[in-house]
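What follows is a set of structures for review.
No value in this document is a laboratory result; all are computed from the given coordinates. Computed from a predicted structure; not experimentally measured. Cβ atoms are built from the backbone, for glycine too; each structure is taken alone.
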Structure P
């Protein structure tokens, strides 16, 4: 039931994820906390929809997974990922019936609104992944965030707000019970998709089985090349368009001598919007006297534009040291 990023396809097929219940509706819950909501909500259906839950807390992930198992909800998957990454790269267009957001972090401090989930770009992304009549369900106790989300949904141009009573299950979450015990109420709204814009995804791929498809370069190093000193190097690429593939930042953090072969290993930090990966890139001597620069399999990296760029940044660093590149495969 717990998936890592590398367990998904990009995009994925609900029939692959839920082979025993492929015909059922598909619901995504963003920020499921300790998992109270879904066992209550699933019981309101004759047959529990297929469930995908995303959270950024590892502790919450384990608690929710145990709670879902105890409830007998076998057609449920939970994962620890940024929500926009999951929706954009894993969920295919027009496949979800609902996206549930219960008591999200309101980021109330001035200047922090850019960290809020429910902004116009996310609403456009959500609308692209919702079926006809599909909706984003928001329940929150935060007055200002509720008004902010309604304004952002309207600004997106693809959502219609329906102000209705919240599902009873939304009032069984940890935060809902806290506010209910204090005698306070919560706001609820259904943002129904009125259009399905095209928001590209599918820019991620798993680590290839075929080694020739792994991002790499082949180069010839100077005879006296010996990197005894290594300085951290950073490279950037800007975001391209409002809803397109995000930009990336690559930081080469450190260099290590290889223990098994003639060469080195570079540790790289790759950031793309909300997704961060730590990857290793090997620089390995070959029998013909050239060196192979290639992304290592260690850690199960996902092939993204930023990870490909990291191989390019290592290659450029070696070029600065006098290397001559004979092939680029990234």
Structure Q
């Protein structure tokens, strides 16, 4: 009962943090709007310019940050649970870069001029392409890491190798774009929610909702897998079948997030760790708290990314990396 109370309090505090950041992010930006302007606009009393800034530019971007942060955090929690490796993350393992590579190739071949804008058809089909790239990356990692079972250290090392290869191919392919297009694509592949619209929200929200709920439903299997394969088999769990299901869910969440926000590394690494320190290792609590922590971190990072050098902005993935790289080094030292 005490744990349930603590869990509820942590959820409420995280929701309060997200809401506070949401309000702050709505009125910060290159176009000046006061908190009162935001309130007036939300209740329909704002000017036409304020409605454009808040409803067309800032609000979809904020919602997109929450969705992407949630997806990547849940994906990271699943991968860490399945591999029993604290360093597992879709950005490190090559899943994100696989999705990003396929999306960039798709945009180039189908859309042509990225700088002039992406067509609606491309936007609505990008998740499918990203999922294909993410699943391809996951398949390569799984096959190459398989050696009478999955060894977490082997999987991590092969994942890092696959990630490096995908990033190299991505860089080579980016050179096919013009200078202006190259700059935009590089910013996107480093993680960017710039230009997010309600269309992006519409195509990503169902995936995040459905597979996020499914991950929560499967949380008990993650707990059993953490006991070890022999113990899990003894409890009647088909280990490889459940492991593959969970990996596919993690890949889908990471792929969809990458399709709309580029490759954002380390978020899926640090969010589950922070959540684990708050509520412990039980995935029934860990997954929802990870989701909220991930949403909060990405929302704060995006607010910083678009305001610290305003009117210029930096890719949100770089801001997340500033937080994530030191934590990654800390984990590497701790693991060794």
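From which structure (P, Q) was relative contact order in percent (Cα under 8 Å, 6 or more apart) calculated, if the value obtained is 31?
Considering all the candidates, the number was obtained from Q.
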Legend entry - For distance in nm of label points 7 Å out along Cα→Cβ at positions 155 and 187 computed as 1.4, the structure of P, Q it came from: P
Inset, instruction - For structures P, Q, calculate distance in nm of label points 7 Å out along Cα→Cβ at positions 75 and 283 and state which one comes out highest. - result: P
Inset, instruction - Check the numbers for distance in nm of label points 7 Å out along Cα→Cβ at positions 67 and 291 across P, Q and tell me which is largest. - result: P
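If we compute FRET efficiency 1/(1 + (r/R0)^6) of positions 227 and 315 (r between Cβ atoms, R0 = 41 Å, to 0.05) for structures P, Q, which one ends up with the highest value?
Going through P, Q one by one, FRET efficiency 1/(1 + (r/R0)^6) of positions 227 and 315 (r between Cβ atoms, R0 = 41 Å, to 0.05) peaks for structure P.
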Legend entry - At a computed 1.15 (Cα Rg over 2.2 N^0.38 Å), which of P, Q: P
Legend entry - Read-out FRET efficiency 1/(1 + (r/R0)^6) of positions 83 and 123 (r between Cβ atoms, R0 = 25 Å, to 0.05), computed value 0.15, structure in P, Q: Q
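Out of P, Q, choose the structure whose coordinates give semi-axes √(5λ) of the Cα gyration tensor in Å, for residues 35-98 alone equal to 20, 17, 8 when calculated.
It was calculated from structure P.
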Legend entry - Among P, Q, which structure scores highest (criterion: FRET efficiency 1/(1 + (r/R0)^6) of positions 11 and 171 (r between Cβ atoms, R0 = 41 Å, to 0.05)): P
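From P, Q, which structure was helix-only ellipticity at 222 nm (-39500 (n - 2.57) for each DSSP H run of 4 or more, over all residues; to 500) = -25000 calculated on? Write out the running numbers ahead of the final one.
On the way: P: -7000; Q: -25000.
Value -25000 for helix-only ellipticity at 222 nm (-39500 (n - 2.57) for each DSSP H run of 4 or more, over all residues; to 500) corresponds to Q out of P, Q.
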